[in-house]
Structure P
Amino acid sequence: MHTCCHPSIRVSKLSKRFRYHEKEPGLLQSFRSLFSRRYVQRCALREVSFSVEEGEAVGLLGPNGSGKSTLIKCLTGVLQPAGGRIRVAEEEPQRRSGAFLRSIGAVLGQKSQLLWELPPWDGFLLHGRMYGLDDETVRRRAGTLAEMLRVSDNLTQPLRRLSLGQRMKCEIIAVLLHRPSVLFLDEPTIGLDAVARRDIRRFLGELVQHERVTVLLSSHLLQDIEAVTSRVLLLDRGELIYDGPLEGLDVRMQMRRVQVELGRLEAGQRQELIFRLRGLDGVSLKLIEEERVEFLAEADSLGDAAGAVFSAGDVSVSIAEPRAEQILADHFDRLNRGEAHRVRHD
């Protein structure tokens, strides 16, 4: 586990469970559930332990349902843990003290903290009042952040008229007005265009460097993680299975996503190509259609896969960096099949 002298975040054996009732479909079952319910308990986090140093930026990775959002909600005090201990900026999040709330900022997905009908400037001023900031301080701080995020010209329009990327930039500005020492970001770039993602990545990198803000960033895009963080926490079904540098993760970006257009091949040529790809180690077929094949290929297998593709005939090929979700899902599939090993740095 990563240790440090002055951690901003300390988590020890954190567990979180959810209890809910299950019901069979149908009106009759709905009526029966009024009198007799079957409850199920799901463990979302299983004795997770780690620490984050002051001024450190850490990425949080994992497939859907791995516990990333639950972890962030426990760290921000939104959810109460079932067991374990948490300290954030020397405070206990579950107490929701004024000192704790002033020390953190959080962007949870695309849940807006600004008012839909008001311009961002009005939202900033209102946000500042909640933290005891005078209007002039808010204007200076918001103006500086808006310039860094390239959104200065959009702050007088109603929030609803802004693009998704512009709204997300304004949300980030709002949570930074009171200069929190710890910043939690849960999928801040989801659904954004390439320009907005680039601006936010650059901004977060500068924030960590110049203001020494501790950042915990959850994202499905490894480009976000690589641009902002130096360390990764990897969750799988509520367990922390890796804590260390991104370079040490065995599911890193040595993999490539390859799309092959098969429109000019005969049926026999297509079948032969699929047969050859299935026989290659390090190649995982993800999509097989009449006109297109898509697969993930590890770095060592990319040459063999390319040879198989181009020897098949006249094809069109595109190679791209896959989303972390694809890589991790493939890795966890192999874990479940016993073809990969869990990794963890202590």
Structure Q
Amino acid sequence: MSRLLGQAAGRRPGTGRRRPRWYGPAVRALLLDRISGPFRVGDFPTPTVPPGSDEVLLEVAFASVNPLDIWVSQGDVGAAASQLPWIPGTEATGFVEGRPVLVRGDGLGVSRPGLACEFALAPAATALPVPDDLDLALVAALGTAGVTAWNAVHTKAQVGAGDRVVVLGASGGVGTVACQLARAAGATVWGQTGSAAKAATVLGAHEVVVARTPDELQAALVDVRPTVVLDALGGGYTVASIESLAQGGRLAVYGTSAEEHATFNVRTIYRKGLTIYGYANIVEPVARQHAVLNQLFGALRDGSLVVPHEIVPLSDAATAHQRLLDRSVPGKLVIDCRG
């Protein structure tokens, strides 16, 4: 059975060095045998560090599930088609030489096999030390969500006091972090979700907007007149955002989980003096990602940032990505890869 935030997630990460798990000729991994096919859990040859390389061996604890994993498995981006069977997973927490780390970036899970397995190779530069007192499942849930939300709120939209911020997909991983960061920056925050059942899972928003369609969203924002919209949905929701923004408003787009194409009136952009930003986590340099994450670790520690997450064992992970497509997971989904 899955384990939810607030419940015990197995052993604590511990302090200092630890004894590694048994290391045999094969490891358990989440595998994709053909593009757009189903995932399965099976054995994969145990990775070994090439002599003289800058690679490290990661003993994986928790692998995060992200929309990018889906696009790669469908052949939209990345190199999965040429490296079947493919292991997904663009980020994970675990241990390198007994020390807790978060590993992400540099093509992991995109141009080279990913981290949804018991042991994996990773470039040494991608391993960010994790404070001993932080739970590794929570840190795995933070990765992409935290870096994307931070950059959308602070680097791109530059949210500040007095802003009226609407976060689309506010019950998702990035959305729930973005709501909290925007509120902490002094903004008034509205969090949009397409399901009344998920309204209670939206954290950080002053108000929750239940809008199942772009038309419902635009109608709900008539009196809000947002100065900022943070958009993870795309398609008609992006059009509704452009129409709803106040004069001089800012739109930060970092996802298209609803639809990748949109048709809108360009005159609206220049007549309102709008600014549209795009943010892609995948091209963010590793050093900048680490700097943001180190700041967010402090927020996790003092409780000012919460990342709702659900943990599923590796043995049950074959349907994890479909659940993400079905939008049936509030917050983040992480895979327990510890066997």
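With FRET efficiency 1/(1 + (r/R0)^6) of positions 57 and 129 (r between Cβ atoms, R0 = 25 Å, to 0.05) computed per structure, which member of P, Q shows the largest figure?
Across P, Q, FRET efficiency 1/(1 + (r/R0)^6) of positions 57 and 129 (r between Cβ atoms, R0 = 25 Å, to 0.05) peaks for Q.
If P(r) over Cα pairs in 20 Å bins from 0, in percent comes out at 33, 56, 12, 0 when worked out from the coordinates, which of P, Q was used?
Q
Could you tell me which structure in P, Q was used to calculate helix-only ellipticity at 222 nm (-39500 (n - 2.57) for each DSSP H run of 4 or more, over all residues; to 500) as -7000?
Of the structures listed, the value fits Q.
Every number in this text was worked out from the coordinates using simple rules, so none of it is lab data. Since this is a predicted model, take the numbers as computed values, not measurements. Cβ atoms are built from the backbone, for glycine too; each structure is taken alone.
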